[in-house]
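Just so it is clear, none of the values below were taken in a lab; they were calculated from the coordinates. No experiment lies behind these values; they were computed from the predicted model shown. Cβ atoms are built from the backbone, for glycine too; each structure is taken alone.
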Structure I
Amino acid sequence: MKQLNGIHHVTAITSSAEKIYDFFTYTLGLRLVKKTVNQDDIQTYHLFFADDKGSAGTDMTFFDFPGVSKGVHGNDEIARTSLRVPTDEALDYWVKRFDRLQVSHEGIQTQFGKKVLPFIDFDGQAYQLISDEENERVESGTPWQNGPVPLEYAITGLGPIFLRYSDIEYMTAVLEQVYEMKHIAQEEMYHLFEMGQGGNGAQVIVEHITEMPPHQQGYGTVHHVAFRVDNKEDLEQWIERYKTFQVGNSGYVERFYFGSLYAKITNGILIELATDGPGFMEDEPYETLGEKLSLPPFLEDKRDTIESKVRFIDTVRSTKTIEKEYEE
């Protein structure tokens, strides 16, 4: 059984596809690499933000379900997403940037020996930037070359993912026995687990809290987190492994951009395993990634219907010059 390779992507829910596009593009400086729809709900946008090349392990994606209510943070939740930056100095840049752009943040802190900067977006979605200065092992991605953030400070990929759960013994058993992660450190209520090669790109942090009520999913919360595997054959092995542990799962799901396998490990925490390929440049050239509405082949015959249901969002950037923004 091959070990998991790290974090693949995080998918969250937003109140506005337009606002999350602006926030990720012009505030965070991540590249929209795919504008498509939820394959199970074709009236819902699915936006993928990633590094310059749409590399696995760098993308955060969003659904904008019509009429969805605001989520409530609580127990049994994928509670926070980390985004990697190259150095501690980069965090100083981001404090100034967030202050100028009025992004709510908690200032630079230290977590398991790494410098971090927690912040939230307009929906109350929780994130943190994490410095790669003391990091080793799983490599990060390539910053968006034409984005607004200077390359030496830019976000390059996903870091540790936070799970909040009341039963630490159960969660430890799931992560160690089913997913073969290792518990490597603890700081008060936070337990650090690592998969594969380890490092920022392959870590899960479990926040052990017993007093909070369960979270309620809605905009401002995470829908699921995905871990990386190499290929479809690996997913087939994981299906058999899930059977061994009596973990209910979706079976193999073809997403065109990658293959997927889903399993709910608690009432509120959905884990996906996803293949690294084929990736996001199968149906669009590098220069114009994310600028048109892309549909996988099995939805292409429904394009007219889909385009009539989802509103138009202008995501063209290849014709624009986006200046690098240095913070004084």
Structure II
Amino acid sequence: MKNEEYGIGKVWMFLLLAGYISTLLSCSATSFLSKQGKLKPAHDCHVHIMSPTLIADWKAMGIPFSRPDHYYADIDSIIKNVGTSTIDLIAMAHVYTSEEFYQGSDGPEKLAKENDYVLSMAAIYPRKVRPFISVDPLRHDAIGELKRCYAVNNNIGLKMHNSASQIYLTVPAHVERVKSVFMAAAEMGIPVLMHFDNWHPKFGARDLNILVDSILAHAKPMVLTIPHFGTSGGFSQKTKDFLDGFIALRQQGKIPGKHKIYLDISAVALDKDSEGVTKLNDAEFAELKGYITKIGAQHIVFGTDYPLYTPFVYAEILRGRVGLKPRTVKQLMKPKG
């Protein structure tokens, strides 16, 4: 099936990737260091790392980087910049099986090497870093890769990216592939981080219902985190539609209680424009606060989507712009799952 059938093209790569590593990187934690004593994040659940190879491949595509390579690739630099006690380190290996990003025939091999890089960086700080390897359930042996990485480190997590992998849960064959990966992860006790939005024009409640009824209902108890409040960053009508659907399903008791399901707030409370994603105005920040209250801080995890933000900056946005009380921000920051 072609991308054009779903209203997406190469622009999504730059919205999801270039936007996160260019203009917003002008943010700095320096101005908020004096607040560390009040709002010191304990855990960041969404920290990206890229191998030197991936950085070079992106630069060859013309994607701009505003900082030296070590800011994105070196684990010591990342830990210093993030500053939390523990982090979930997220691979981006899945891009190597995306035809929008890579056209080589060795995509699965490059995907495995990118996962190996993340595993090797996490191994330097085993008590501080939990690596999330990345797979594409539609285009390579995702379960085989999951098992291979688990044999190296049994404390891994799993990242899937519905947009980058063009996963449409409205397609039965896609559901079966995703379901098999979920069930394998649950069997091994591996938490899943699933970028849910797929940029399909009709993405919405139907996708969420399929996830619940056709996948989660059949998996053993597991931890599932959905980043960016269900979409791809910012606080648009699409974000609100997803949250309304999630809240309704939970209130109706349709989400299986055997699972621990969290919403990751990373890249939602934008205080400046990212490429293709608009910053929030005062009314939207206030509306976001209302949604956080309805969802409940116990169901939300704190993440920054580093290098998009650093934790001290993002925590201050949640307190100062969203208007959350310090105790609520602290509750978001507590490790969960």
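General remarks:
- Structure with the greatest value (metric mean count of other Cβ atoms within 10 Å over residues 164-171, set I, II): II
- Winner on distance in nm of label points 7 Å out along Cα→Cβ at positions 108 and 140 once structures I, II are ranked, highest first: I
- Each of I, II could give distance in nm of label points 7 Å out along Cα→Cβ at positions 180 and 204, but the derived value 1.4 comes from I.
- Answer label among I, II for the case where helix-only ellipticity at 222 nm (-39500 (n - 2.57) for each DSSP H run of 4 or more, over all residues; to 500), calculated from the coordinates, equals -4000: I
- Structures I, II were shown, and mean count of other Cβ atoms within 10 Å over residues 76-83 at 22.9 was computed from I.
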